[in-house]
Structure P
Amino acid sequence: MTKKDKYLVALDIGSTKTCAIISEVGDSGAKFVSMGAAESKGLRKGLIANLGATATSIRRAVEEAEGVARVPIERAVVGVAGGHIRGVNSRGGITLGHRARDIDREDIRRAVDAARNITLPEDRVVLHVLPQEFLLDAQDNIRDPMGMVGQRLEVNVHLVTSSASAMQNLVIAVNQAGIEVADTVLEPLASAEACLTQDERELGCCLLEIGGGTAELVVFGNGMLRHAAAIPVGGDHFTNDLAVGLRTPIPEAEKIKREQGCAFKDLLGEDRAIEIASVGDRPPRTVFARMLNEIVEPRAQELLSLVRDELQRSGFSALIPAGLVLSGGGAHLKGLTELAERMFNLPVRLATPRGLEGMPEELSQPEYATVVGLLLYGARARRQAPQRPANFVAKIKSMFAGG
């Protein structure tokens, strides 16, 4: 292993913050080396609105991580999120011949290629092809058909697609910061790598990643990803509601949300007075905790209602007995877990990232689920396929990188 291959870098470019982590990869997994973070500028609702500002945020986060580790960053695994994410199920298969025979890896690859071969709009690209289960002749629910015998092999896959232009702009911004994109990963899929237990994946659960501009969800069942979708509400919407409702500057509204906001009125207790800054040179004013709740709780109900609608529309609302896991910075909102438990009548917990050796305590918070998961995802992919052939998605990414 060369010195360059010894390290793996994850880059989470969010609407609120950009985070870079350097890890050292060995046979046993990934070990934490250093982290850098910078305020994000240039993103709106998960999409790049200003390339230069986004590249500057990336560069600052990367330089901080490099400075601590004394290791130059050249390539990174990059998270993808935003309202442009879509998931679709597909089935495809191959005939193995007139007589039954053993199935090998090439047969599995051909079956998956057949399943992914669907017509997409011109502005869509495939981000992930995730096999769910295989069908061999009359037998279904096969996890791995390798070495089995049959004549007809089919596979159900979940295709995660993204906007081609959004992907291209993301890759260009990372390139402008002097970093090559080694791989792109759906952010809640990465978070699941760091936060979900195998029991939750098997039984059925939903991971909801609440970012600044949007929220994304993934549904797992029988150990596999079953559904992915984006919700057009994120933590910034709560902040803006408070800024407008309380007539206070955005930074002050963000501070109030973090320190005093509550999404579940049953947790309020006494209606205490809170002093807030006014706009311009006006003197500070006093508001009350119940007034904050009356602004925050309806927005939280809207977010969770949209999640519930998506689960019902996709047919998974009754298939997540393990409940919901909340990740992302927006998951910290006081009372959100309790409100979700009330609305879904299911267990709900905050994500606690784990699995990265030597990880500092601060990284075990919901807002770091994606960046920790990106490292774990990248380390696993490297172990499983050290010499992966260039596939269609890799070709698309290399085209973007050269754009």
Structure Q
Amino acid sequence: MVVNARISSPTFERVAKGLVALHRLIKDGRDESPEAEAFRDELDVPLKALNPTERLRAQWLSEDLYSASEPPPATEPKALNPQAQRQLNEAFEARQSREWDRALALLRRWKEYIAPGLLSYLRGSIWLDLGHPDVAAVFYCHASECDPTNANYQAIYMHVLAQSSPDAAGKLANQVLADGERYAPVVVARAAEIRFQQTRNSSDPESARLHRKLIPILERNLARIETGADGADGTSGLPGCAMTIAVLGFCQELLGNTRAAVDFYTRGLQMNPNDDGLLVARGVLLYGTDPRSIIDFEQAVERGTSLIWPYLFLAHHHLITSRYEQCRVMCEAGLRKQGSNMSKSQLEEWRAIAQAELGFPPELVRVAFEAALRLDPSNDLAKRNRAAFEAFLQVPHTESSAAWEQRTVAAIRQLGAAEHPYTVAA
């Protein structure tokens, strides 16, 4: 799951964080504590600085957070009547139309007809759309508390908590992994994914120890899913299954067990052929050693994947096989995807080389090289290739300029070292 960029003003973000902190104190029974009073005092000035829309949003957020501090009501929600059903449908449509305040207002007005856990889940989803994972985490937490048997509530809460409070998410993930049999497979899978992601900032020996620790936990989790334990059938168990297999593959890959990693990715694709993440992860691992990798990337592109990686690797493949028009097209398509500046710098460099080989005007080639260096000033290869291009223009040539210096297969794989091509979704 990708969190939307925040669309609120910096002042509202400050207010939202303060309200969340105040909510936690209220939930802990410290409503009248000096800390709570200090937060209220600190909110006075930014609250007054909000525009009318944000001020009203903050007031309602405060009320909604207060309701999330209370235990679930003892009574069942009212039975849906036609009018309530229409209004709730309007709330869903308002969210789809990005009318978040209206969606929240409709949920608030008809909350007596919605189970508390579902109400908090819906509120959390809207605040996540608004780009506030810290606020969303509060509501997702309340949803999981209202309905502890709903594994999806627990999993999405952990996923969003990892974005808003990584330390808290890591602590919770460790608790889950320490006694995995007590939790649903999808929750165990999410906990393992959180800990795996956190190893990016760890030393190699520490990361390797964690990967070895996660493998048997995930293998047991996969066995539970495949045997239908805890109701993990082909529908409810699929998200946990895909995530479990993905993290197993990542762990094996980073431990150097390439064959085992490929086997896990292939196994996951047999269960879910439409998983672009697994398809691209397998393609990256096989690139340069198995032609199947090109097929994997082409299938991901045909499906319109949002991942930049298949475009990056296919562009490189076309470049080193002298298919310059295909390389140019793939570079331009990849540049429209979300990705790191390092990856996009590489695409701009390869686009420049492809354009030069295709006889584009020098001015256009220079623009691409300059874009590559703006995106990644440390791209020394782009600097050398730009210099080679300029030198090439100074003297007459009758032969192809195909002597461009290009990254090796091993070097291109390093682009994924800090940002693995597979992003586990919620």
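Read the figures in this text as sums done on the coordinates, not as results from a lab. Remember, it's a predicted structure, so these values are computed and weren't measured experimentally. Cβ atoms are built from the backbone, for glycine too; each structure is taken alone.
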Where does the value 22.3, 84 come from, among P, Q, when Rg and Dmax of the Cα atoms in Å is the thing being computed?
-> P
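Looking at structures P, Q, which one was FRET efficiency 1/(1 + (r/R0)^6) of positions 120 and 136 (r between Cβ atoms, R0 = 30 Å, to 0.05) calculated from, given that it came out as 1.00? Intermediate results must be reported in sequence, preceding the final value.
Working: P: 0.60; Q: 1.00.
Label of the originating structure: Q.
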For relative contact order in percent (Cα under 8 Å, 6 or more apart), find whichever of P, Q sits highest and give me its label.
-> P
Ranked by distance in nm of label points 7 Å out along Cα→Cβ at positions 16 and 88, the structure on top of P, Q with the greatest value is P
Out of P, Q, which one gives 11.0 for Kirkwood radius over Cα pairs in Å, for residues 104-159 alone as computed from the coordinates?
-> Q
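Out of P, Q, choose the structure whose coordinates give helix-only ellipticity at 222 nm (-39500 (n - 2.57) for each DSSP H run of 4 or more, over all residues; to 500) equal to -22500 when calculated. Walk me through the numbers before you get to the answer.
Details: P: -11500; Q: -22500.
The structure behind it is Q.
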